[in-house]
1. State the single structure among I, II that was used to calculate helix-only ellipticity at 222 nm (-39500 (n - 2.57) for each DSSP H run of 4 or more, over all residues; to 500), giving -12000.
2. Assuming 20.2 is mean count of other Cβ atoms within 10 Å over residues 8-15 as calculated from a single structure, say which of I, II it is.
3. Quick check on the output: 13.8, 38 is Rg and Dmax of the Cα atoms in Å, for residues 16-143 alone, derived from one of I, II. Which one produced it?
4. Could you figure out which one of I, II the value 206 for volume of the Cα convex hull per residue in Å³ was computed from?
5. With mean count of other Cβ atoms within 10 Å over residues 96-103 computed per structure, which member of I, II shows the largest figure?
6. Matching task: 4.0 is the computed value of distance in nm of label points 7 Å out along Cα→Cβ at positions 160 and 208. Pick the structure from I, II.
7. For structures I, II, which has the highest computed value of relative contact order in percent (Cα under 8 Å, 6 or more apart)?
Structure I
């Protein structure tokens, strides 16, 4: 499609509206306010609603939230169920072997909260908007844009209204470009744009492999 994209400028652009992206947006506005500066922080999220693509169900340590939003309890954060007991066991074909969990071990969760992570992210989105962050749900970043020197310039959102054969339909709308002084990729584990940048800029050289965990409840 040979159509020029509309382009917009922002100071900080964040790709992804999960816990990391929302926290980064809130902290950026807090730091700007602390230093008496006015900056534009823009966040794009591919889901139609904030928190819509979060694999919900989590047990979270509130230490980071305490630093980011110290009065989160007064502001009604959806952390309502504190952990009161940990149980861990190895299951064999015919038996269950209990394993004790002590303080300092990875599975020790006393002081943490059982949450629906989608609700937590939605609440973080409300706090971000209250801080002045511009949030655009329903916009998927499809391409990384670069300056001539190879540094990241921003992203382009996806075109919509494309037929199966790749031709534009009557509802076609060209994606837009977002340019930023600083672009933060918070796409989650193995985000497609993050993988492109990692390969292009060789970011995995002499680095530990990325590790992540996804919890499943049966």
Structure II
């Protein structure tokens, strides 16, 4: 991604990008492929993808932007695309070390999953103690468990979607609960999800105002959104 594209995001007041290390699932995501992953099966990093990530981080830093890097995805896991514990430890340890110079970066262990999360947090902090770490613990409405939430620097749940009701009222309540209980920043990750029903969006027609109201409500209670 070149600096020009990042500048377009910034013009619309977007200052955080969420980047996945695994885009190799079989669900039909745009541009997904077996090669679209940061990792070899043995936990080695793919040099080309690592170089691209570092370039994005450098350009983003120049523009005052931050990247939230998702290390693993449940979509790949459920398709049987998994690193064994030894390989995943190697991947996390190596990636953490490679990215130490880039301080406009946080790590999110999983997208919507919680497998060996605390092990990954321990690995990251053993290599880079000052790196901010979080996790998206599960599907919409799952707000995590105390043992994990208390280990993170900030929280990034996927709040309830349209099936639960009026998201613009429910999500701010969920964020407010987490803020009060865990006393740390909370980000509403993937708020409202008004995309296609094929990939997590609602089956019924929606309005962009649903999304706008949810974001505004989260801001009002002291949360953030990505």
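1. Answer for the origin of the read-out: II.
2. I
3. Considering all the candidates, the number was obtained from II.
4. Working: I: 206; II: 125.
Going through each structure in turn, the value belongs to I.
5. II
6. Numbers: I: 4.0; II: 2.7.
Source structure: I.
7. Values: I: 30; II: 14.
Result for relative contact order in percent (Cα under 8 Å, 6 or more apart) over I, II: largest is I.
Every number in this text was worked out from the coordinates using simple rules, so none of it is lab data. Remember, predicted model here, so these are calculated numbers, not experimental data. Cβ atoms are built from the backbone, for glycine too; each structure is taken alone.
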